[in-house]
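The next part holds the structures, each set out as structure tokens.
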Structure I
Amino acid sequence: MKAVILAGGKGTRLSEETVLKPKPMVEIGGMPILWHIMKIYAGHGITEFIVCLGHRGYQIKEWFVNQRLHLADITVDLRSGDLQIHRQLGEPWKVTMVETGESALTATRLKRVIPYLDGSDFCMTYGDGVGSVDISTLLEFHRNSGKQATVTVVQPPGRFGSVDLEGDDVRGFVEKPVGDGGWINAGFFVLKPEALAHIPEEDCMWEGPPVQSLATAGELAAYRHDGFWLPMDTLRDKERLEELWATGSAPWKNWT
């Protein structure tokens with residue numbers, strides 16, 4: 001199975017980091033968040049990836065092309081230019097990087113990688129969010145649903161803490177409780193090839209007409225994820241992810 005990752009956005013709300021790099025290349029613990037997402041999938045045996053490139057996509061290409069050298073012991077003959085690679089620590093992944101347009105919307109990016117799919121079910125997610133999603137359980141849920149598409153949904157915590165009141169007495173505080181009961185799109189989709197037929201000709205967001213068409217046709221299932229999930233939308237989100245990684249308590253880390 002392959003995993004498609006949408007990595008073409010500009011990340012304007014994270015401009016402190018994205019002024020010189022694409023959002024998926026913003027680092028958590030010294031490694032791009034794109035790498036963390038791929039490690040989540042690899043932890044469940046998915047090691048073939050298709051990355052949808054857009055804004056500053058060449059930097060993503062350069063990172064993967066050079067990763068083999070960055071992680072290896074090497075000897076360089078400065079006179080002849082010969083390069084000898086010794087011990088290698090690169091990931092056992094196959095990564096296809098596709099130029100899907102500088103400003104294309106998400107559905108268009110997905111449509112442009114169809115030639116690189118093999119006609120079987122595949123995973124798809126965004127290049128800026130991590131979570132403790134059990135990919136193996138998600139895939140089983142998708143197969144059992146029999147539907148063309150499955151989306152992982154979460155209930156995000158509220159923005160502020162709440163006060164538990166009884167009359168005028170305070171019974172306690174709840175730090176950022178789960179939201180108002182609404183479920184939101186967390187990415188981590190599983191799609192059958194026929195789900196892509198719901199993408200119209202015009203440039204559009206995947207979360208717009210395609211997902212609405214799937215839902216109307218009764219072909220969209222929701223996998224409820226009750227664990228950790230956080231998109232890296234702002235500098236505050238990045239700092240939170242960095243803190244979790246630095247303390248060794250990153251909930252999305254399912255690998256050793």
Structure II
Amino acid sequence: MSDYDRNAARWGQSPTAARGAAVDRGLRAFMLGVYNNMLVGLVVTGITAYVVAHLAVTSDPDQAAASLRGMMLTPFGQAIYFSPLRYVVMFAPLAFVLIFSFSAQRIAASTARILFFVFSAVMGLSISSILLVYTQTSIANAFFITAASFGALSVYGYTTKRDLGPMGAFLMMGVVGLILVSIVNVFFVHSAGLSFGLSVLIVLVFAGLTAYDTQKIRETYYQVAGNAEEASRMSVIGALMLYLDFINIFLAILRLTGSQRD
């Protein structure tokens with residue numbers, strides 16, 4: 001009898017309404033899982049970036065192998081910021097995302113979650129130099145601006161009735177273009193003006209993707225509801241999508257508004 005009581009509709013509530021309420025609860029739990037995974041990923045990235053930046057600098061002149069913004073770098077810092085290894089550090093997150101994207105559908109949800117957190121650490125290594133280049137105030141300001149903007153855009157994507165699918169296809173084409181132009185600028189052009197323009201476009205493109213990805217993740221829930229393993233795996237994939245949106249907006253805003261160390 002107790003099993004029946006737990007699954008019965010509330011007094012005065014139709015079975016259809018009861019099923020709708022259950023779906024709403026499931027959707028909220030699913031989205032909360034997505035945001036929790038994303039938040040943990042951001043924390044892992046922040047901690048890794050801080051530890052790497054700490055290991056990269058020294059106050060002992062005898063241990064200094066190079067300098068950056070008036071700070072003495074250890075051999076480790078010199079290797080990841082100035083040696084050819086810096087290109088491996090720079091593009092490792094991109095390679096990791098491609099590998100993760102192709103394998104995510106074939107691995108267990110627990111494995112996907114571990115890989116996502118490993119990727120978050122790799123991203124922390126890749127962007128750790130911002131702690132040495134920009135002031136702490138600039139980094140904090142860029143983070144809070146990003147958090148507020150991301151929150152508003154994600155809420156819009158979750159609540160809007162408008163189909164953002166056509167916009168998403170256009171924005172993904174924009175991402176490919178941004179990656180290609182960024183690579184050309186890093187290796188061949190070295191233009192500050194182009195870098196500024198790219199940062200503006202990155203903010204606009206990934207702002208749109210934040211809303212689009214949130215809606216896409218929300219719709220994904222209806223396809224995996226009832227399958228706990230699949231829902232857990234898609235929660236991690238969704239977290240990765242939103243994590244990338246957040247990180248790209250944050251780095252672009254930092255480049256646009258940040259004050260560099262003297």
| task | Consider the structures I, II: one of them gives -7500 for helix-only ellipticity at 222 nm (-39500 (n - 2.57) for each DSSP H run of 4 or more, over all residues; to 500) as calculated from the coordinates. Say which. | result | I
| message | If distance in nm of label points 7 Å out along Cα→Cβ at positions 196 and 228 computes to 5.5, which of I, II did it come from? | response | II
| Taking Cα extents along the principal axes in Å from the coordinates of each of I, II, which one would give 77, 36, 35? | II
| note | Taking relative contact order in percent (Cα under 8 Å, 6 or more apart) for each of I, II, the highest value is that of structure II
| field | When mean count of other Cβ atoms within 10 Å over residues 60-67 is computed for each of I, II, the largest belongs to | value | I
| request: Could you tell me which structure in I, II was used to calculate Rg/Rh (Cα atoms, Kirkwood Rh), for residues 116-219 alone as 1.00? | output: II
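Quick note: the coordinates plus some simple rules give every number you see, no bench work behind them. Since the structure is predicted, the reported quantities are computational estimates derived from the model, not experimental observations. Cβ atoms are built from the backbone, for glycine too; each structure is taken alone.
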